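What follows is a group of structures, each given as structure tokens.
Just so it is clear, none of the values below were taken in a lab; they were calculated from the coordinates. Treat the numbers as computed from the prediction; the structure is a model and nothing was measured. Cβ atoms are built from the backbone, for glycine too; each structure is taken alone.
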Structure P
């Protein structure tokens, strides 16, 4: 699979859930993962991104060092359902002794009520040009985001088709109020996740 190239989606013959396979290769292969609903990407090019944190506020290609997080981006239908996103995948601890991943997924409540899911792709990218986001100090804890960035174009090694049913946290995605989220983020940039409403499905 890792040498197939992006022209056709890889065949998935395993009985294990796709998220388990993606987590395994994220941990054990020299790849990072990028989720997108676009099935036709044959090369990723750096784009300007805007984020409250310096690492994510530049021109780059962003990818995950985790298998589940990119699935969220792959199955979101943002073309037909405009929305804002608030999400993360982190580990807590210290180098060599990180916790299991912790996840948070939230989108605009009005979009969530429409169940904005679609089939998408998780692209497997060679990791050698990517730099991992440095750990963050949050209170008295060290936090490692599962994010990496490359400032040069990257050609995918392969891609895997995923559906909303493949995403293991589909029923735990939260809905938020955009205005309240923006106000809370502006007031306390380090206060993620700025929860504004109850979990919805």
Structure Q
């Protein structure tokens, strides 16, 4: 159960996020817990005084970044999901996002796709910067760095899955792994995700 003190701290988070993230959350919850699960989630969040109506959210509208954290925390809390389930949720999120599908279909080369991912981040979040630090097609790995984005550790598991699936959309490989090798919540200056295939 989330404590009021924690919720108050979360509500102080500055920044905005596109509504598509909430649509992705809703799709995953509906898939795993059904309509009753989504209603249960909305009711739990409403007790904080925040009303996230998942089916009314508009994909390209901006919403408080604090809601992004509340959504993930309440999903984890309501359904007793662990970090691995949050990682799986991140893995499926790009598949639900029309923004992702729309942006990726215009990128012809693999290299251009990862260069454009920096702009793509800005399309979703008003804070933080994503950098393709290293892209090595020969040795089959990619290093992404996410800077100025110390929001909540739960996002780390989610984003690791998210970035892995974005990579899988572009790189066709039979096996792919991802790891967060640096994390701002462990004292590092940025989050670093290494994706191998």
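Thinking only about relative contact order in percent (Cα under 8 Å, 6 or more apart), which of P, Q has the largest value?
Max of relative contact order in percent (Cα under 8 Å, 6 or more apart): P.
Kindly point out which one of P, Q the value -4500 was derived from, the read-out being helix-only ellipticity at 222 nm (-39500 (n - 2.57) for each DSSP H run of 4 or more, over all residues; to 500).
On the way: P: -4500; Q: -17000.
Attributed to the structure labelled P.
Using the calculated result 19.0 for mean count of other Cβ atoms within 10 Å over residues 57-64, pick out the matching structure from P, Q.
The read-out was computed on structure P.
With distance in nm of label points 7 Å out along Cα→Cβ at positions 97 and 169 as the yardstick, tell me which of P, Q scores highest.
Checked P, Q; max of distance in nm of label points 7 Å out along Cα→Cβ at positions 97 and 169 sits with P.
A value of 121 was computed for volume of the Cα convex hull per residue in Å³, for residues 73-136 alone; which of P, Q is the source structure?
Label of the originating structure: Q.
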